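Down below are the structures I want you to see.
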Structure P
Amino acid sequence: MNRSACGPQPRPQFRVRQRGFSLVEGLVATAITATVAAVGVPSLQQFREKQAIDAQFERLSASLRLARSEALTRDELVSVCAIDPATADSDAPECRSGSKDWSSGWLVFVDRGRRGQVDDGDLVLKVHQTPAGSGAVLGTQRYLSYRPAGVMLSMAAHFRFIPPGQPVVDDAVPGSALVCVNKPGKARMAKTPDCEG
């Protein structure tokens, strides 16, 4: 009688080998992870700084366009000034006097009284406060004014956007960006170390 035809066959038994990481494999994996992190973290930091500066540039550029447009529309002088940090959180922020540091933000207003100062008869159109964690912004002037013809009252200007943690100087520190504003009042990000190129 054939035993294989009569009943169930016994199943073959396989031994499952359990395998973990050896100490050497673990150390190699840790070294690779540390190397990738060391290379990737500074790049991520630079990317975030660039994005923050680009966002600040867009906000300033939008405020300058608004000032120019309002000057043309209203047929009045419209100014953009650096906010005085002492009044930045108040309901009535004022323009900074005696400093060209725009780091606290800026105001766009119809400038009917003293130039570059918000007076009783002036009309504030926009208040831009700098988000927390932003770097410094230094300008060559403490305010810019647009004539009713849509051109700046003053000469051309520039702004230096500086990443957090860098020295607050109007110089090409690592990661900083130079923004040039021409006589017609249009802002552009400089691709050269100065506004000439």
Structure Q
Amino acid sequence: MAFDRCRNCSFVKSYFLVILVAAFTMRFLPQYSVLINSLFLIGIPVLVYRKDAYELGFRNYLSGLKWGLSVSAFVLGCYFLFCSRLGESLNLNFSFGTALFFLSVALGEELFFRGFFYSLFENEEIIGGLLTKNNLISSVLFGIAHALIYYDPSMFKVFFPSLVMGWLYERSGSLVAPVIFHWLSDIIYQFVRCV
């Protein structure tokens, strides 16, 4: 079989499994979907492929924190300024549980789409002088996964913040930076919607 000869096809197999599980749980078990999906997103690289924390990007914590917070402040600050109209589109229903929910989503997705993906594909080829092939491919896969899981083609729009998350991962050398950006993006998006 073609998969038997492909040395990096483990990600492709895992990718489709994650999409199937996420689409099923979002549709039929929404109250457990974050828990189940996080277990798959984190469990596949850690338990099945035996990737350690360092291989998955848990390193350079200070650099990750610095890059994650500074880029988040700039990008999300601009988003907030351009998209909010003095509180018109603000949703102020927020809690510690909401923050924890979005942190678990960000951690699972970033570990899978940045940490696991980049640990398998070591291609740093730059396309157009702006982004790496890894960033482009992982962002396309990220967008497709969201469109399929939510049964909504417009969800491919997450491709664009995914490019930022991939760039942050490459620039900082740490999974901490994209996790912070992803987490804060999800929180800000719940408060402010461009109308």
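Brief remarks on what is shown
- With Kirkwood radius over Cα pairs in Å derived as 20.4, matching label from P, Q: P
- Read-out helix-only ellipticity at 222 nm (-39500 (n - 2.57) for each DSSP H run of 4 or more, over all residues; to 500), computed value -20500, structure in P, Q: Q
- Structure responsible for 0.45, with FRET efficiency 1/(1 + (r/R0)^6) of positions 126 and 174 (r between Cβ atoms, R0 = 30 Å, to 0.05) calculated and labels P, Q on offer: P
- If relative contact order in percent (Cα under 8 Å, 6 or more apart) is computed and equals 18, the structure in P, Q: P
Every number in this text was worked out from the coordinates using simple rules, so none of it is lab data. Everything numeric here is computed off the predicted structure, so don't read it as measured data. Cβ atoms are built from the backbone, for glycine too; each structure is taken alone.
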